[in-house]
1. Could you tell me which structure in I, II, III was used to calculate helix-only ellipticity at 222 nm (-39500 (n - 2.57) for each DSSP H run of 4 or more, over all residues; to 500) as -27500?
2. One of I, II, III was used to compute distance in nm of label points 7 Å out along Cα→Cβ at positions 24 and 168, and the result was 1.9. Which label is that?
Structure I
Amino acid sequence: MSIRDDMAYLKSIRDYIAFSVFLFGLTAVMGYYTAAFDPKFASSWTEELKMLKWIMDQPQILIMIIIFLKNLLASATAMLLGLGLGLLPLMVVTSNGFLLGIVGYGAIQKEGWLYLAAGILPHGIIELPVVLVSIAIGFRLGHLLALSILREKADLSGEIRMAVHFLIRWITPLLLLAAAIETFITPVVISVVA
């Protein structure tokens, strides 16, 4: 497949991408305001992050590999298990949006907007769109499965092949690049603004 074919595919799923972006943005805002108005509930959401602090004590190359594998697993799962009528991509996008809102609120209160931007933008400019496209593909697969169950015409096997193609050709290398930036560049940018 050519890049033109891949771009045409992205264009064909733009409604699913828009839906993913909308849900992510909405739940991020909800997380932000939840952290502002109910800090106790918000802190229960960040317990998992506290348990992952051990990662920061590892060598940088291992940190990069862990970040990459975590994001790849989340993206692949959201994408391919979208066949469960889109429920898993829905859980991934809403929980990640909500958690980002909570973490964003805490970062802004402690260090300010510039610190939050420095901690997200260098790698997030690649990582976030890639993850949201993965989720959109999961929604598309779930939708096509529902159409198949309803006996409407849907090329589910072709769509699965396209999802796997995207996972290998685009998602995996871009997430590896984002993990490298998050490990080696984002901390430098944070140290400049901190």
Structure II
Amino acid sequence: MNRQSYNAIAKDWDNARATLLPYEIPFLERLTQHLPKPAKVLDLGCGTGRPVAEFLLQKGIAVTGVDQAEDLLALAKERFPAGRWLQAKMETFEPDEIYDGAVIWDSLFHIPREHHEPILRRVLGSLRQASRLILTVGGSDHPPFTDTMFGQTFFYDSHTPSAVINILKTLDAGIEHAEFINPPTTGRDKGRYGIIAIARAA
């Protein structure tokens, strides 16, 4: 569902996600301030590469972006030829490199929750020790649902923030920072929660 939907709104989505939002910058800054030079970062669910991968590339970081929507990736390849762009489903993607950091930003909650732990396991397993993973998850305990954006239907599902933190801890990740980006409301907004995790924390 989401692959076709994102392909259908590629240009609209690209225009809507042209710049970082104020709350996103501190997460990315905390990721990049700990990176070695040179550094490689995995961006899982990268979309058009804008604005997250763009931020990383501008800092001289080698980015591998992964997305299932080929029309989004086409925009990323055209705009950011320095990046490495791979088409794959998050549920089945197997990292083929060792990374110094990873981003799963506003993408994990498009995947059925039974796949979340295996995805996190594979990503954390591809990171050097003490590397950081920044990610967002849904902000409430809610069954899977669909919603619309630019006239297209999208699927959403997520564990609660506390459940995701417990999963990360069982995968030997430490939690450096966690906060509500936007708390859930009584309406259609189910909330979003940001986490900075440290792979194989000592």
Structure III
Amino acid sequence: MDISISIASEGHLKYAEQLAEAYAISAKMRGTGIAKRKPEYLTKKMNNGNAVIALNGDELCGFCYIEIFSSEQYVSNSGLIVLPEFRGLGLSTKIKAAAFNLARNKYPHAKIFGITTSSIVMKINSDLGYKPVALTELTTDDEFWNSCSSCANFDILMRHNRKMCLCTGMLAASKDEEEMKLNLTNMIIKEEEKSNI
């Protein structure tokens, strides 16, 4: 198998219907909340260069996209999916890392967040630097929360005023915050080295 992961573009629009169907099947199989994705929405993500796609030749293997909220203060990686025949190959981790890097590079000032019920996604997110947080620490943008309306657990979210659900909220620092932290750490190390001379 020669699976490639790239930023999705116009040339990948033909996979939108297949992806929408794959999301619906996955939601039904898991019995937990996966928001429905319409082909038109996925097409828009591909056209904007806000998605990554995994292919084995011309065969669809997986997908993930990014969404922008609160005037680019927050970006989420959403819709991570690997088709059943390609699971167990570590592809989820590679796709998620590619989407994370895409988000960081396109929106360096934005914090990256996500919500999930999947323990696999939680592990991948943790490895990328996400921390579990209360849902109140995520975007307050209605567009994000309204996208949960097709989820089977939406009533739980709304009953708790978007403060609690079955999903776990996860948040990673922005690229700019990470660079600032690294610069500060390096500065402290240099100062300590000077004082030890």
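Read-outs throughout are calculated quantities, based only on the coordinates presented, and are distinct from any laboratory measurement. Here the structure is a predicted model, which is why all the values come from computation and not from measurement. Cβ atoms are built from the backbone, for glycine too; each structure is taken alone.
1. Numbers: I: -27500; II: -8000; III: -13000.
Structure of origin is I.
2. Values: I: 2.5; II: 1.9; III: 3.1.
Working through the options, I get structure II.
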